[in-house]
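Heads up, there are several structures right after this.
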Structure 1
């Protein structure tokens, strides 16, 4: 177990921030009896494992500084709403607190985990998977309608949409930072106000005319191929289970769709090389799959290319809060701040502009 590596913020595996789950630990969480850990997730923000007991279970562990039982209850209530409306999501069996750790026990879900070791911001392996993922996201959004819970409580690692959903983003940003002391400390010495005014505000001005016409909706907010299970291994397989609602919150449908594009279509791990690849065929398939189930409104179609450059910004701030206040990593904090700026700034250069123009020229 000492040799287990996790995904970092680059392409190379790193030592995990959190100790891996052990058979004995999981056995205690499940109330005793023989337990065998079959697979440990390489995802970096928590410790998780696929576990064999009488049946397959998925166990995920959080430090209380990241998630409390009350914080988890927000996403679990959303899961219940979706399950009741036929969305293929896992069933939450229990939440257990042991010392400074909080554990979730889920059913394992049905289907094949084709992307279980895939890095974030890595592409689908086929346009067929992109189209199926788009259709599944649209079905989730239809099922989410009518869920009226408020925004989640302040906590690290939530992909919210409040700062750039505001008509006055700088005032909203000041409020966002003031609610998060660790983030405020991480931003000390950085020109975050002038950086935001320089990089984000010109992008926000293009988005602002459409904001009032975007309906609030609880959304997944981490729609990547690795958070989906698939019916078969075929390149045209359908999605069989949707996983990992840890970043979910009340945003809008088009914010979630933009997140899906950002996570799967733009290969941000190439950013240091200056040659970021865009999976244009997968983009068109994803959007076709989505709109074949849930057509976009005129406002959503117009907002999508203007929201896309900003969709990662608020989560990058949440990551900065986490890396500074929970992990205490100056290196990761620097990278999170770079992502806050560089993901948005990329869309003002040639390749990013071309992607946005493609979306503007092909309304859905």
Structure 2
């Protein structure tokens, strides 16, 4: 495939192979070099991408920068600063998995580095392309819910026996606050604007890193004077996951009951996929909402247009810095048992 986007992929684990490589294949991109030291993963790379080279480290991959159009950094979060810095220095556009970095200061430094490099950095906030997010944005734009006062989103799982991975074990760069919390906060800010106050409850129930997360975000008041409050939850020890999304307004509510096949007592409401994405609810009245077009592959279509046709950056790194500041405030809130006000 001579005209395919040529990708260098850093990491071939659950993110590199399970998410990025899958989406890249779907949009017709070609993974030509992969960084992994794991022999089993190296063999998988050669099976998945015949002809692809396997490199032992990022420096070895970047020695072949002329063969690449873009580098995708899907390494553990604690390695993002090093790997993104090296890739930008090599003159390549960079996609980095979320979160951009472990702290807001690190994220801001990388964003500045990307800006100084001509805007060659973007962040894989793929959940902006979730069908529920796209559908909800259309519903809000149409005014179907009226004045919204509360946004709830849950990312809950029943995993009483935790996985043994860096995400569960690394107390600095792992945990659900940085992992799923980065998606949840980004979604809330994209929908309802900047956050002015953060309250958080964080616990580690089954793993060294936190696996039980609750955030209450007060957004800056909307032009109509309404101050939306977002309640965001992520948990791994949730035997009865709650509804995925609930948005409350003065004209009705938007309800998404289940999410990506995760077990939930509410999934019976969505037993048949008839092209709808959640429900518009008013008391005992429940109307299916048509699913808006789009999905995660559109992120990489936007990357291709950004890299090769001068299109807009798919996700501005400055947005990831905003998210990181909320997550930093959440740590302070949980540690000091108080709400944290963010500077404007």
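Read the figures in this text as sums done on the coordinates, not as results from a lab. None of the values given here were measured: they were computed from a predicted structure. Cβ atoms are built from the backbone, for glycine too; each structure is taken alone.
A few notes on this one:
- Read-out distance in nm of label points 7 Å out along Cα→Cβ at positions 108 and 132, computed value 3.3, structure in 1, 2: 2
- Given -12500 for helix-only ellipticity at 222 nm (-39500 (n - 2.57) for each DSSP H run of 4 or more, over all residues; to 500), calculated: source structure among 1, 2: 1
- Which entry (1, 2) yields the derived value 22.1 for mean count of other Cβ atoms within 10 Å over residues 44-51: 1
- With mean projected area of the Cα convex hull in nm², for residues 36-83 alone derived as 4.3, matching label from 1, 2: 1
- Structure responsible for 4.8, with distance in nm of label points 7 Å out along Cα→Cβ at positions 164 and 220 calculated and labels 1, 2 on offer: 2
- Which entry (1, 2) yields the derived value 1.33 for Cα Rg over 2.2 N^0.38 Å, for residues 148-203 alone: 2
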